[in-house]
Structure P
Amino acid sequence: MKMNTILEDKGVDIVLNFLSKQGRGTMYMLKDFESLEGVTYTAIRTILVKLCERKILIRICRGIYYYPKDDRLSFPFIKDILRFFEIKFNVSICPKDEFAEFLIGLRKECPDVLFLHTTGKVRTINLTNGLTMKLMPTRKSFFKDFSSKKLMIVTSYLYSKENLKLSDKEENAIRNYIKDESTKLIKKDYSLIPPILRGVLSVY
């Protein structure tokens, strides 16, 4: 057996041990493996590719990997991917346009291209499940005061409309979307939302 094969196998064990300690259902960037002793950065890249081939990891996009919750290798939810990006890049992200409509329940199918507000840089991210995320910078003041992510998304949807009038279908979808949201959070964000949305949430 060649020496580089022996070292590679040892490196695989180091990475697998790290994954095991972190637990399933976790996403990683390449730099998350940099601190591992006994395996080089170049070797890590090769090992991650092999673990994807062996169906142990899922490649989410360039440089992002997922250790699935079980052996069914289910792709993570988009909301979890967005939360991962928010934490790793220290930005805020909010769905807009057709993606916001889908989340609220006004569209039956998720669009192939997900347009997103962000406090970070312009990014286009091609996910391996066929979706594309397009992050578009917006003013930070839009994000900083919201406590409820759902109210932020609904507000984003309303501001993308040509007018702020709501149909019965839209009102019902919005009520259903936020029905499980904490009353405490809704009250905290009440002054941030458009007046027409306050009418929909008048029960609060």
Structure Q
Amino acid sequence: MTTFITSEELSQLGWLLTNAPTAALFQLAVQEYPELTNITLLQARQQFYDRMLIPYSAFYVPPYQQVYKDMVLKDSTVHFAKPNWQKDNNIASCYQYYGFSIQALEKELFLARPNTPSDHLGFMLTFSAYLLHRSRMEPEIRNALEKFVADNIGLWADQYLNLQQLKAQYLYPVWVTGLVAEGLRQLRANLGIGN
């Protein structure tokens, strides 16, 4: 039996990828993922910054679609190009066409800069949630959602999530990306999109 993801759940997954954990969220996370009892809220926040937000960290894994097109494996290390906000014009144009603004989203200040690329997985999931919500009242929007997910949230997103899962000592990012992977699986199944 397929579980259907709601637009609210999808939006929450986007939020998790673009915001450090709050105290209330961390308490809920510990209940769901008991391994998190091994770290404090401060450590969870630092893990989010190191693995999911700050590109200057040696532990960072970029959540941008564009960098996976040019990634290189050298000496058992994955190397990514620097994200370029000017490279993702198709994504930004799509957001604009459907009246979606990443500037209006709650997110870490680092992601609020004007040169932040729009192809961040958290933004894309939140946009997908926006389209999913609209598709309930505007059935023709479902086609746009299917096309957006099929064209833009594919193999690269799975690679990103898998790379986050490889570093088990980073418990908070492992928990978040595990939830996102399951949500993405549900979304694709709901839309009839295979991997």
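For mean projected area of the Cα convex hull in nm², which of P, Q scores largest?
P
Ranked by FRET efficiency 1/(1 + (r/R0)^6) of positions 101 and 141 (r between Cβ atoms, R0 = 25 Å, to 0.05), structures P, Q are led by Q, which has the greatest value. Here Rg and Dmax of the Cα atoms in Å, for residues 21-132 alone has been calculated and equals 16.1, 45, so which of P, Q was it run on? The value was obtained from structure Q.
If helix-only ellipticity at 222 nm (-39500 (n - 2.57) for each DSSP H run of 4 or more, over all residues; to 500) is calculated from each of P, Q, which structure is the one that comes out at -13500? Walk me through the numbers before you get to the answer.
Numbers: P: -13500; Q: -16500.
Computing helix-only ellipticity at 222 nm (-39500 (n - 2.57) for each DSSP H run of 4 or more, over all residues; to 500) on every structure in P, Q gives -13500 only for P.
With distance in nm of label points 7 Å out along Cα→Cβ at positions 77 and 149 computed per structure, which member of P, Q shows the largest figure?
Q
Taking 1.01 as the value of Rg/Rh (Cα atoms, Kirkwood Rh), for residues 109-172 alone derived from one of the structures shown (P, Q), identify that structure. Here the read-out was taken from P. Among candidates P, Q, the computation of relative contact order in percent (Cα under 8 Å, 6 or more apart) that gave 14 used structure P.
FYI, it's all coordinate maths here, none of it is from the lab. The structure displayed is predicted, hence computed values, not measured ones. Cβ atoms are built from the backbone, for glycine too; each structure is taken alone.
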